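Participant: The structures considered in this document are given below.
No value in this document is a laboratory result; all are computed from the given coordinates. The model shown is predicted, which means the values in this text are computed figures rather than measured ones. Cβ atoms are built from the backbone, for glycine too; each structure is taken alone.
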Structure P
Amino acid sequence: MTVESPIQIFVGTEKEQLLALKVLEYSIHKHSTLPVQVTPLFAAIEQIGINIPVIKDKQKQPRTPFSFQRFTIPELKSYRGRAIYLDSDMQVFQDIKELWLWNFDGADILSVYEPESSQRSSQFSVMVLNCEQLTWKIEDLIEDLNRGKWTYEQLMFELAPAKKISQVLPSEWNDLERYQPGKTALTHYTDMPNQPWLNVSNPLGWLWCQELFAAIQDKIISLKFVEEQVKKGWVRPSLIYQLKHEIIDPLSLSKEVIKRDERLFTPPHAWRKPIKFLMEQSYLPERIKRIIYRLYAEARYVYQQR
């Protein structure tokens, strides 16, 4: 078997999650025995100029800004070879070569099965894609979604455009808010409000922060970079306090430090909720909606440039 190198990993993310992305990338490289190339999808899509069309039906609009990014991967790979897809809110503990070398056995996509005992649905947040067989274009997929060929749920949770999906990858490669030392290969911080870089209350916060400490010690991530992310409003301020005082577990932070987060920090995803609510109100004239959104966009830009 000829091994394609480097391992090409595409990550669904946005600029607000750059710190999480860098920690994920560090954890991948730390355990990989093969060369790895990690690419944030928003950057690759922007560089090549792929256009993701607007969804007309509000019920079919993406749940996150990067929901549809994964469908651009085969095109980004020029429909050749294989690729791995990951979300940015993850952390890797084993050699990702295991996924890279997995035999497709005729499948278009390999995904992780979720154990029945977890009572959670399987996800397509960890995938190996057979780019030679996935000949779709994102514009066509969105057009099919717009005209009702499939529902949003069928597109995102069943990957309806794929002809053959094999859920054969071990559940340890997408442990949803779980971590078992020596067994977990990848932890997925799926609970957005409690992600360790946004909130101190995640029981596994120490695990992610420990990785961040190691990345800083190895000079892969700088304290200055973390400070910039805090200044932009993308990361909780208490993370700087943790780093400067060498407190790995955020649950050990004082009430005073935690209250400062509550006073000064609103996670990026929470900013969007009231705007989305207003955009969905039928009684508001379109002109007013455009003004509200423009003001929101300008305020967000100014805040990020501080």
Structure Q
Amino acid sequence: MARKNWHSLPEYQAFRALMETGTASAAAAHLSLSQPAVSRSIANLEARTGYILFERDGGRLRPTAEALQLNRRLDPLFDALARIDGPIEPVRETLTLISPPSYTHRYLVDICASFMRAKPDYNLRILVATNDDMPRYVLEHSCDLALVGVDMTRSGLKTIPFRRSPAVCALPSDHPLAAKEQIEPTDLRDENLISLTQNNITRGTFDRIMAQAGVYKPPVMEADTWQFAADMVKAGVGVSILNPFPSALYPDDRIVYRRFNAPIHFTTTFFSSEDRPLSHVGRAFLRHVRLTTPQDGFSEAL
């Protein structure tokens, strides 16, 4: 007889809180539990599912691909629980926003916090997913608005360009090339490169530019997000060509950014469903984002 894999609502609640907050301490505060209790729930869930769900990155826990998939599968459960409980207060207008981890766990924390202070009558619901999964959420009306760091052109989606950025070279702050104002492809001849993975649309362009300059060589590491690539630069692994937004908004004495002299640009875009007008809270959020996003020295508003 096959062994049953029993489900645990407290484990799922701890998992969802950790996905939304990014740290065990914040998840514990959200659930009114102790941090060890949250950590035990996550450990039990990993043991029961057989997956590693989080990897430690500095003081935060970064969700793995398995965590993102499980989080998506749990949406119907938490939606059903919300319907069972029912509203205990008059329903306030809620904006459901989805974005990849590289935006959620730093940039959107600051933006959402200031929005909630400025607009206390609105509610926010923040989801985390990969770039590939986000269009489905929007098209199925599981969320109202998405923020993505790549051009997103697909039938049924209304794109709202937000920022355009030139490519920059991220360098350890004590690197000799940090003394230059602009980095040329040939400057990277002998450098350890940390590149974005092949599924990123700018990777092919970067490889061609390096090949045309006669300095192409395979990267020592590939990263799926700009944030991870920047963290590897901070750790001294190598240098990376990436989107400065939003990483350059947060000064760090371990890393510097210099313009990369090549025709590579990045567009940060919001998108929503074409067949459902953006709500009042959605329009208010977009206005707030445009008004409160600081300058990073590289990107420009669209």
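Participant: Can you spot which of P, Q the value 16 was calculated from, given it is relative contact order in percent (Cα under 8 Å, 6 or more apart)?
Facilitator: Value 16 for relative contact order in percent (Cα under 8 Å, 6 or more apart) corresponds to P out of P, Q.
Participant: Looking at distance in nm of label points 7 Å out along Cα→Cβ at positions 123 and 267, point out which structure of P, Q has the largest value.
Facilitator: The structure with the largest value is Q.
Participant: Can you rank P, Q by Rg/Rh (Cα atoms, Kirkwood Rh) and just name the one with the largest value?
Facilitator: Q
Participant: Right, next: One of P, Q was used to compute FRET efficiency 1/(1 + (r/R0)^6) of positions 99 and 147 (r between Cβ atoms, R0 = 41 Å, to 0.05), and the answer was 0.75. Which one was it?
Facilitator: P
Participant: Further, regarding this structure: For mean count of other Cβ atoms within 10 Å over residues 115-122, which of the structures P, Q scores highest?
Facilitator: Across P, Q, mean count of other Cβ atoms within 10 Å over residues 115-122 peaks for Q.
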